[in-house]
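Heads up, there are several structures right after this.
Derivation of every value follows stated rules applied to the coordinates shown; laboratory data play no part. A quick note: this is a predicted structure, and the numbers were derived from the prediction, not measured. Cβ atoms are built from the backbone, for glycine too; each structure is taken alone.
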Structure P
Amino acid sequence: MHHGEGLRRLLTAKDVPTDERESLLAALQTDPLEAVRDEADRAMLAYADKLTRAPDEIDAVDIETLRDAGFDDLAIHDICAVVAYYAFVNRIADGLGVELEEDREE
């Protein structure tokens, strides 16, 4: 939910029309792999999903799939680091019972 709001603000700042913005957000919630058309983005999302849900199942084939999609070693490292960071932060927040803040007018 929190990340969706962040994406909504980013898309708004980039002047993405409201209907496209909301359609993308709904599609990302339903099936992220179907929400994107770019093959590199799909490969990245599939890797991120697997790393999140089944990190012990990541293998050389997953890394090779990212390379085949055009990612170099630095990009693969960055994808892995971002996914791992969010997993870490979410576990800390969940473990401490942190609740999402309501949007506040600035």
Structure Q
Amino acid sequence: MNWYFKFSSTRDDYLKSLGADDNMVQFINSFDESNAHFLVNEFRKNPSLTIDNLYDIIVEVKAKIVDPYLATEYRAVENLPEEMKKWALVTFRKVRKGLLIPY
């Protein structure tokens, strides 16, 4: 159950109760669930935000996210089956950080 259900029956109703127009609602709903929750919260904190403002927030947040793996590590796992790639990347990172000693 989503927290905005405490105030409205749907996310759309909640956004509209905050003053969002249909374009804003459509913009927020175009994202996956976790990102949509983030954007609803940002809009809740400042209902005067525009779509451009929310887009700028997304870009700013994504710029702060640092990829924990190196390009060489990605190249080393590119030929592995999909189900093994994440495991190999995590293992490479552990070795690089000294958390795992290679044989």
Structure R
Amino acid sequence: MPLSYQYLLNVIMGVEALSEPEKEATITPIDKGTLVHSILWKFFTELKKERGPSSSLEPKDLGRLIEVANKKFIEFEQTGVTGYSMLWEVEKRNILGDLMDFL
């Protein structure tokens, strides 16, 4: 794109380039937040259905949380927003660690 046209679009008109998730090196903070929230939503919804609203967490729930997270990881991988596979593996470990600390 010629410099003057790019200047017109960016500076004068305020138009920004679209992000292409499939070209991102790693998952974006927005997608990561969406992923973590969907994991926690599914985990606590299933727990509430099984035990009722006033149930307390048990040590065995950690396994269930990891299982839910791994299923959601696969879903997100299929959307193409997770970035390079090596960096995604690091992110998954970090997310699992944060979830386990939260629990």
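When distance in nm of label points 7 Å out along Cα→Cβ at positions 30 and 62 is calculated, the result is 3.5; to which of the structures P, Q, R does this value belong?
Numbers: P: 2.7; Q: 1.2; R: 3.5.
It must be structure R, since only it matches.
Which of P, Q, R yields 1.56 for Cα Rg over 2.2 N^0.38 Å, as computed? It would help to have the intermediate numbers written out before the result.
Working: P: 1.21; Q: 1.56; R: 1.50.
Going through each structure in turn, the value belongs to Q.
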Source structure (of P, Q, R) for relative contact order in percent (Cα under 8 Å, 6 or more apart), computed value 19: P
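When distance in nm of label points 7 Å out along Cα→Cβ at positions 14 and 86 is compared over structures P, Q, R, which one is greatest? Before the final figure, lay out the partial values.
Details: P: 1.4; Q: 2.6; R: 4.1.
Top value of distance in nm of label points 7 Å out along Cα→Cβ at positions 14 and 86, among P, Q, R, belongs to structure R.
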